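Trainee: For reference, the structures are reproduced in the following blocks.
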Structure 1
Amino acid sequence: MMFTVPMEFLSAAILSKDAQAVSDELLRIGSLDAVTMKSVSGIKEGSYAPGSQAATGKSVEISRIQDLRRRVEGFLTLANPPIQPSNPADFSSETLPDLEVIEKNLGSIALEIQNLREGQKELQDKLLRLEELRRQAEAQKPRDSVTRLPSSASSVLAYRRGSVPEENSSRFERELGALAAVTIPAQVASGGRMSMMIVTMKRDESRVQALLSRYGWKEGQEELSPAGTGSEALKEIDARRQRIRAQIEDKAKEFDGLFSSRGRNLADMWASLRAAELSMRMRSTFVRTDSVSLLSGWIPAADRAKVEEGIRKACTGRCHIEWLAVGQAAPDGSEPPVEMKHSKALFPFQTLVTNFGIPRYGTIDPTGFVAIAYLSMFGLMFGDAGHGLVLLLVGALLLGRAKRRHSGDTLAKLILYCGGAAIVAGLLFGSFFGRPIVPALWFDYHGVVNGDPRSVGSVRNIYDILGITIKFGMAVLITGFVINWVNLIKSRRWKTLLFDKAGLAGGWVYLAGAWMAFYFVGHAYKALPPMGLLLPLLGVPTILLGFKEPIEYMERRKRGEARPMTIGTILGFLMEWLVGTLEVYSGYLANTLSFMRVAGLGIAHVSLMTAFSQIAAMASPEGGLSIAGILILVLGNALVIALEGLSAGIQALRLNYYEFFSRYFNGTGRAYKPISFKSAE
């Protein structure tokens, strides 16, 4: 659709007892951009129930529902893969979800998750301590053939042999396991004592001594040599590591099992909360008396019949509906919201438009023009089929990743489109990874930039390339003029159409100036058009530009908003005209020459690839390509793709925003945001 979507203003009165059903039906249809009736009708808030206290209570309730829903969302995203919530449209909001029960369930789940997380952290800490203990034990390189080694041989580890009462052994080993330590049981000695070997870190000596004293540790008769026990210690450490890893895996399975068992309940819980939240938000835009509720808002004209049928069905005909013929504005004077409707394929370029601003209602939707201009600029600056193929693959990978994660894919699609534009331009210029491998369909960019005398066709040198981009820029600017004229005609702004610098007078100046420039270049920079033709061509529109301020002044005088005319007023008109004329001539020249950056980046792209090719050849003195030469080409291509691709994308965006949009774009519109079960946050 070339223009923004036509809107109609709905005003309806229903019985208050039907408000819930009507609200849910409007949410299912998802077309109403609600407007509070008070702002349209001018009825005082005090005339309506339930009053400020109830309204405050409803606001608190919505806030609580939102908080609970966000908590549920947090749990849904913790699952692997994330759990997809149920559809809110499948949940009736006639009965408010039991928030106390939901809060209790969420608290229970949070406690389970916390316990699992703490268990996982404790096991991870144990594993890390064992890893350190093993590194130190292995660094000693024990020799089993040696029978005795002083305990001071290790500055990090401490080896002990002794025994504890058998009834204390389990607790002793468990508490000792919390440290970086390992125990190697031997056998039950006489007197009911369990003998064992202990390997600990010397830095934990004070804590180890406390445990030994508490559990009745009795040192062996002779000092233990680590030389003969090192291998046993390593085996025990490895065994404990395996057991802890298995426990960590069990915790992970418990975590997944938690969401497997509770996932469906969480998904439904989110949907019921969302349905209640949206229903309350929709009804908060209604204005109600004890028995009647009033609702209003903007609807796309194409949805009028569907919305009216839905309201009548929800309240079984107990309603009064009006579609107000408001033209370009609502009853309170505000403009309709703006919806831009076109192919989903153009959505990335719509994002580029809306990032700059929302076009005014009733004007041309510039998305299609931006898509063509942006991709053409990018291709001219980044014309390499090989590099475009890389961008295409990167975009495809990012798009697949976004779909798997159910995240935004705008950037991925934009990269995909830019890759396609670069491939097309690369085929036109005969460039594939910086080399003229494929025959050029238009002209050999590399040959022209490098001064190859074999280059044939109309493009023979760099000045011809600059001329192409200037002509391209002129086509973009003229398109902007035409779009602006259509918008002004559609909105009946005749004065601006005739006398504005972006209106007919400004366009006349630009076209006349362009013709004069081509005439001058075509005559070898030695002759201008005849003065008898040049003066009316430039003089008439230049004089018309001076009428804008006096006409606006006369309109203000009629409304009593301006002082009587004086000499100072006339001099002010003259200065405004002179400064405005200077701005028009210099601005349009600068806008046109600004498109030379398209050629500049394209030439720089070719020059960089040529330089890397020459460096690769220098690294291969025997001809062909050596390993060093191939590495240089690979790194050079990667560098050019990253830097030049980013630069081309930014410059194409800049030219659209500051050269193209400046001709026609009025970013004062308000985006169309209907409330529906599919509404984003």
Structure 2
Amino acid sequence: MPIFEAQIQKKMKRQTLILGLLLGAGICTLAFKENINADGTFKAIDLSNFNTTVRAQDDFYEYVNGNWIKNNPIPATETSWGNFNVLHEKSQKALRAICEEAANNKTSAAGSNDQKIGDFFASGMDSISIENEKFTPIQPLIDKINQMKTSADITTTLAELHKIQTSAGFGFYVMADMKDSKVNMPYLFQSGTGLPEKDYYFNDELKMFREGYQKHLGNMFKLMGDNEANSNLNATKVFSFEKQLADSSMSAVEMRDQEKQYNKMSMADLKKLCPNFDWAVYFKTLGAPDMANIIVSQPAFMRQFNSMIATEPIEAWKAYFRWQLIRSCAPKLHKAVCDENFNFYGTVLSGAQKQNPRWKRVLSTTDGALGEAVGQLYVARNFSEESKKRVNIMVDNLMAAYTERIKSRDWMSEATKTAALTKLGTILRKLGYPDKWRDYSGLMINRKSYVLNFLHSNTFDVEYNISKLKEPVDRMEWGMTPATINAYYNPSNNEIVFPAGIMQTPFFDARADDAVNYGGMGAIIGHELTHGFDDQGSMFDSEGNMKNWWTSEDTKNFQARTKKLVDQFSAFVVIDSMNLHVNGELTLGENIADLGGLTIAYFAYKHSLIGKPAPAKIDGFTGEQRFFISWAQSWRNSMRQKSLINQVKTNPHSPAKFRVLGPLSNIQEFYDAFDIKPTDKMYRKPEDRVLIW
């Protein structure tokens, strides 16, 4: 994820300053059934997944994954399908068992985590009550919106919406000051649009999504009780309203520039920037303490918001607030609203053909609200401390390899190398789960209303986040729950974090040979470490402060290399018929992390041999070959075209195929392992290759 996850997430739960992997990996005591040979032995690489009609030297991704992709079509409920989905399915089964047991336990103590998990899940599964209550639980807030009369009402209503994490207007969040990482600071950032990125409001190639969105807006207003004429009128108002917000927003690429988004100002200056909004009333209603300073990430957006308070009629604000409220609650409301929400966001925008069963949707919401409570039970049942120790050893080996790589970079001065080694040596590692679990005692949950439980949990999280303004930054806090199939690097904490959920087969298994484990989990560890030294992470020093520790000459050398990587990935064609290319600028940080992570993992693997040659061939492949095969199979994935378009336009990660082909085409050791020749399609001229770390 980009550095400001808070700026692109529509919900504020567990938002931190992180660079994520968006993949799954790991350790587990039980292998998947398909990873067991007929004789009962474990197979880390399944040759039946290969497409041997394609040469490894021409398309390594298809060679390793072709048959798996062919034989594993995307399920109707999914927008993509790959290793991470398979692992997610496994995780969901474990979490479902926890939630169903809690829901069926009639003796749980009132106020206990077990009671809250059980009641939350049970309320979501009670479809009859949800159908009967319709909009009743949120009707008081709808009435408040409908009763708005003046611009002063905009302030109080928006604060009420923000208390339940409705992403209307701008966003407000508390996290570490990027230039003083020990101090928590309030941030304002762009938000409030229903389409994924500003390009969706203006780009002619995305017209079909705009049209679908406008139709969806009209349908939702009808479901809220508006007649045909008013529904269409309100849909037009909302789209025009959001288009103005989008026009003043930073694009996904522009938001990668952290310096431009660090605009620290006094509260008096904020009032000058946005004088039409009553900030004192807003912060008081939200429950925030007195604040001397605030960081405004996108001043142009806030100026536009301020202008719209004066220019947009109150009826437009009413329509916009009603829409944003319903949008935030839609998946938790009655079937007609839930189905319409899925029809647009699931099908029109992403290509899914069928909605997930209710238990999966409710499970996701329960985990979002009570993630560490559920995670504590998940870890107790599904995570091995021995696995944690094994991964910790791998981290040690990756750190040692990284140290040697930094020392050997001929494009870096000794001064910058020293600073880089200091940063590397102070990286905090978090494996599996938090040392201290979050306290949910202040969260009230019962079985009466699913949507109210959801909104109560949102308010609980907002209050928790705002309370940080009175405290120093807690470096031991986690930004992901234990069952999450992901990992991240947080530059403000200078930390790498690997939840228990990612530490499972098929990315790591104690029974697999080291080559496979380093090509999977090792490259994941290397990926997160490299985020500390990519084009964004490298802006932060060893203490997590955005501070330049590079010489000007080293910066030029680094940027020259990263520019070549931008050009490489921008040349990859994702969809021929649209001439849609990977956005090399948007994906630069993740591409640096993939290339660096894979490179470091390879040398860590070689180092683990302690000077001895790699073991004899397994399944006809050398250790070096199995290392790269493991990397490629980690990324096997199919994606629906609409979802692929969305990824290219909004996601800082390149599509899976190019996350394999791109790094490999730059690594000489891959050329050596598979005897890549100038006539092969995987070949890239030496002078065109990129080697950073």
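Bear in mind these aren't lab numbers, they're just calculated from the coordinates by the rules spelled out. Just so it is clear, the model here is predicted, and its values are computed rather than measured. Cβ atoms are built from the backbone, for glycine too; each structure is taken alone.
Trainee: Can you rank 1, 2 by volume of the Cα convex hull per residue in Å³, for residues 286-533 alone and just name the one with the largest value?
Mentor: Details: 1: 187; 2: 227.
When volume of the Cα convex hull per residue in Å³, for residues 286-533 alone is computed for each of 1, 2, structure 2 gives the biggest number.
Trainee: Can you spot which of 1, 2 the value 3.8 was calculated from, given it is distance in nm of label points 7 Å out along Cα→Cβ at positions 270 and 390?
Mentor: Values: 1: 3.8; 2: 4.9.
Label of the originating structure: 1.
Trainee: The value 2.9 for distance in nm of label points 7 Å out along Cα→Cβ at positions 134 and 350 was derived from one model only; which of 1, 2 is it? It would help to have the intermediate numbers written out before the result.
Mentor: Numbers: 1: 5.6; 2: 2.9.
Only one of 1, 2 returns 2.9 for distance in nm of label points 7 Å out along Cα→Cβ at positions 134 and 350, namely 2.
Trainee: To which of 1, 2 does the computed value 14.9 (mean count of other Cβ atoms within 10 Å over residues 78-85) belong? Intermediate results must be reported in sequence, preceding the final value.
Mentor: Working: 1: 14.9; 2: 21.5.
Matching structure: 1.
Trainee: Moving on. Assuming 31.1 is mean count of other Cβ atoms within 10 Å over residues 518-525 as calculated from a single structure, say which of 1, 2 it is.
Mentor: Values: 1: 10.9; 2: 31.1.
Label of the source structure: 2.
Trainee: Comparing mean count of other Cβ atoms within 10 Å over residues 278-285 across 1, 2, which structure shows the greatest value? Let's see the in-between values first.
Mentor: Values: 1: 20.5; 2: 16.4.
Largest value of mean count of other Cβ atoms within 10 Å over residues 278-285: 1.
Trainee: A value of 1.47 was computed for Cα Rg over 2.2 N^0.38 Å; which of 1, 2 is the source structure?
Mentor: On the way: 1: 1.47; 2: 0.96.
It must be structure 1, since only it matches.
Trainee: Let me ask you something else. Can you rank 1, 2 by relative contact order in percent (Cα under 8 Å, 6 or more apart) and just name the one with the largest value?
Mentor: Values: 1: 21; 2: 24.
That would be structure 2.
Trainee: Ok, one more. A value of -15000 was computed for helix-only ellipticity at 222 nm (-39500 (n - 2.57) for each DSSP H run of 4 or more, over all residues; to 500); which of 1, 2 is the source structure? Kindly include the intermediate steps, with their values, before the conclusion.
Mentor: Numbers: 1: -20000; 2: -15000.
Structure 2 accounts for this read-out.
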